[in-house]
1. Determine which structure produced the value 2.0 for distance in nm of label points 7 Å out along Cα→Cβ at positions 40 and 64, calculated from the coordinates; the candidates are 1, 2.
2. Given 15.8 as the derived value for mean count of other Cβ atoms within 10 Å over residues 56-63, which of the supplied structures 1, 2 does it correspond to?
3. Of structures 1, 2, which gives -7500 when helix-only ellipticity at 222 nm (-39500 (n - 2.57) for each DSSP H run of 4 or more, over all residues; to 500) is computed from the coordinates?
4. Out of 1, 2, which has the highest value for relative contact order in percent (Cα under 8 Å, 6 or more apart)?
5. Given structures 1, 2, which gives the highest value for percent of Cα pairs over 18 Å apart?
6. Looking just at distance in nm of label points 7 Å out along Cα→Cβ at positions 8 and 88, which of the labels 1, 2 belongs to the structure with the highest value?
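Every number in this text was worked out from the coordinates using simple rules, so none of it is lab data. Everything numeric in this text was worked out from a predicted model, so none of it was measured. Cβ atoms are built from the backbone, for glycine too; each structure is taken alone.
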Structure 1
Amino acid sequence: MAAKEVIELTDLNFEAEVLKSDVPVLVDFWATWCGPCRTIAPIIDELAVTYKGKLKVGKVDTDKNSGYASKLGISSIPAVFVFKNGQVVDRIIGARPKQAFVNAVSPHIA
């Protein structure tokens, strides 16, 4: 189970929570059957706690909500996108060490 700081994103709330967010948003596109997704889950949860108030962190289960994953051209998961002002400003495909995610979000946090 994701940390309570991590928002469950769906095709219905994605626009409001991500595209219209006034803070940068890290979005983890994942699925329950995906081993690498489970590998990075604790890192994503940790980032949500570390950057609380400065960065919104959400997860999209691509099996249940494929709309935005399709629109963004995601063909491999885990896919972690960083959004700022409704635009994709960085992306990481596949499992990576924590520092890769820190490096992706750091330039976009006030």
Structure 2
Amino acid sequence: MRRGELYRVYKGISHDPKKYRVFVVVSRQVLIDSRFSTLICAPIYSSYDGLSTQVRVGIEEGLKHESSIHCDELVSIPKISLTHYIGSLSAEKVQQLNDAIRVALSL
């Protein structure tokens, strides 16, 4: 598992209208490789509002249609839930993700 990879995650009972949602792993690689059981991830939605905390993604990353990563909604997800690999971000998209996270966290 690597930072910038996309996984489809079963959400079960939640307020999210979808049973599954795609997330991108944003935790640092040291944490991913550790025994720590959860990772920080950002959800991907089909909507794009043009915010500086959103990153456009799509077919090139393994998705079915144009979407966006929403860095204002970071969540902790158990590693064992990240099993359905979808694709990964290019180096350029990872840099855009880094910039969006900086804005979202006011760093």
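1. Corresponding structure: 1.
2. Traced to structure 2.
3. Going label by label, the one that fits is 1.
4. Max of relative contact order in percent (Cα under 8 Å, 6 or more apart): 1.
5. When percent of Cα pairs over 18 Å apart is computed for each of 1, 2, structure 2 gives the biggest number.
6. 1
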